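Quick note: the coordinates plus some simple rules give every number you see, no bench work behind them. Everything quoted here is computed from the prediction, not taken from an experiment. Cβ atoms are built from the backbone, for glycine too; each structure is taken alone.
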Structure 1
Amino acid sequence: MLYKNFATQEDLDAEYDLGQTIGDIAAYADFYARESEKLRAEMEHRLDVPFGPTLAEHVDIYPAPPEAGGATPILFYIHGGYWRARTSKEFGYVARGPARKGVATVVLNYALCPEVTIDEIVRQTRAALSWTYKNAGSFGGDAECIHVAGHSAGGHLAAMLLETDWEGVYGLPRDVVRSACAISGLFDLAPFPYTFLQPKLQLSWDQVLRNSPILRVPDNAPPLLLVYGEEETAEFRRQSEEFLAAWRSNGLDADLLTLPDDNHYDVIEGFLDPESLLCSTILRRIVPS
């Protein structure tokens, strides 16, 4: 067996190669891009704000509407793409639902594999969160009210933020992240060296061990919401369910939300509507009623 009960790469790819299970995934990418362009035509935004020295290291900021008043909560959003595709520009649309409830959104852009390793992507994600804390006031955000969400590979990166030594490494408060949501996340990297992704990811086993959140559950962490669509493959569902069990076994606060009829891409469309099951559940943790 290559991994658990999977004997061949074909078996694993059938679970993780979404082009096989969903079909025309380009249509979803086009939808995300259109909705993001539409949002930027309607809403204040600041694109390509650097947090590091390379061009890839930037964030796109979508401040809360002026009527929100005062320093507003911040949603720090991390896009997916199996660490080797997509940019922040396709995901500006996730700011729409939060903005309607007075929440600013910061969408992370990061360098991609194989130009960099997953180690470096994790470092960039942490650096961007640190930048957001230190610069929240520049866009009307509240540095003491930062919440994190990520989808797919972004769910993995969100989980890695939760096991970061913010005090010792960054000089930030230990509770800099107030809550987190990992949507269709990838918490166990051990399958991926055996899949179609390996030529791009170039994962070594020490990288797998360092960057698998399920192996690095912290002793203290903010509340965590795990989400997946009921139309996801068995492996995507397993990733969240086993991470939920590991989180709870360490005495940490975690909930699971499953979205009926949603696949791996439909699952994040709820950010467009603050009243959707996805967005409203996240927002209740950010802006308690």
Structure 2
Amino acid sequence: MKLTLTTVLVILGLTTFSQEKIWNTFEGTRVLNNHSTEMLYKHNLEIIIAHKFGDIAGSNGGFDNFFGFDNLADVRFGFEYGATTNFDIGLGRNKGVNQQTQVIDGYAKYRFIQQEKNGKPINLTFVSSMAFVGRKASTDSTSIAYYKEPLERLIFTNQILVSRKMNQRLSLQINVGYHHRNLVTYNDVNGMIFTGGVIRYRVTQTFGLITEYNHVWNRVKATGQKNPLSVGFELITGGHNFTIVLSNGRGINENLFLSNTYSDWLKGQWRIGFSINRRFKL
């Protein structure tokens, strides 16, 4: 009897150990621009304030524009809420970029798999987001903002995120998705297929380095659009997460930077940005 009871306790202990969850693959629900697989705890609210400035160098940068600080590329205020441990919703307001301005965005994110210490090897998350362009319609029939009806103002992005916390310092993420604009110019495509990747290396308990890249596979070369590449670092201070980013993308939200990046790193057309995240338990 004693042997049987001991065996049962050992098995239960091993089962509990094998299901130990892995937390903080990333520090926030966003990496630099795009989503991360990280989720909010149930009934937690995260407020995100993000800015991007103008070109640091190149024809639109330099000292005359104080290396981009005199020009605001985009700004976003976001509110994200953990409805359950595995389901988040969010709402944001963007200044917007190029001709897609005064943008309201929303998203829903669901985690199917969470990495475990001796069990599931990855995090698997699905994100569906939508943006509505609120600016006044253009009178130019060749413009991307020549809206005739509200549905033409909608932009959608759906993506699957897969990540793994390799150790206490290194986290990796890949994503694959579909980005769709209901209205585009005559020489562009409505739907874009993209993949991306993230490398995050935590140097210390409060300082980390991050690289993020997204590649659109069917981008039309004639549009002059580029693939967004960003590098940055994060400072973690208790309930705050402060991120500095250098990027060729002007937009902050995925519904904007995937199809509105025209700047070239090699020409100095990259900019500095930052975001401040503050989390509250409701």
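Starting from the value 3.9: which structure in 1, 2 was distance in nm of label points 7 Å out along Cα→Cβ at positions 126 and 238 calculated from? Spell out each step's value before the answer.
Working: 1: 2.9; 2: 3.9.
That value comes from structure 2.
Of the structures 1, 2, report the one carrying the highest value of mean count of other Cβ atoms within 10 Å over residues 94-101. Intermediate values should be presented prior to the final figure.
Details: 1: 23.4; 2: 20.2.
Checked 1, 2; max of mean count of other Cβ atoms within 10 Å over residues 94-101 sits with 1.
One of 1, 2 was used to calculate helix-only ellipticity at 222 nm (-39500 (n - 2.57) for each DSSP H run of 4 or more, over all residues; to 500), giving -2000; which?
Value -2000 for helix-only ellipticity at 222 nm (-39500 (n - 2.57) for each DSSP H run of 4 or more, over all residues; to 500) corresponds to 2 out of 1, 2.
If semi-axes √(5λ) of the Cα gyration tensor in Å, for residues 182-253 alone is computed to be 22, 17, 8, which of 1, 2 is the source?
On the way: 1: 22, 17, 8; 2: 32, 12, 10.
For semi-axes √(5λ) of the Cα gyration tensor in Å, for residues 182-253 alone, the value 22, 17, 8 is produced by structure 1.
Given a value of 0.6 for distance in nm of label points 7 Å out along Cα→Cβ at positions 30 and 230, calculated from one of 1, 2, which structure does it belong to?
The correct label is 2.
From which structure (1, 2) was Kirkwood radius over Cα pairs in Å, for residues 134-173 alone calculated, if the value obtained is 13.9? Mind dumping the intermediate values first?
On the way: 1: 11.6; 2: 13.9.
It must be structure 2, since only it matches.
Suppose Cα extents along the principal axes in Å works out to 57, 43, 38; of 1, 2, which structure was it derived from?
Numbers: 1: 57, 43, 38; 2: 85, 42, 37.
Corresponding structure: 1.
Taking 4.4 as the value of mean projected area of the Cα convex hull in nm², for residues 150-197 alone derived from one of the structures shown (1, 2), identify that structure. Can you show the working numbers first?
Values: 1: 4.0; 2: 4.4.
It must be structure 2, since only it matches.
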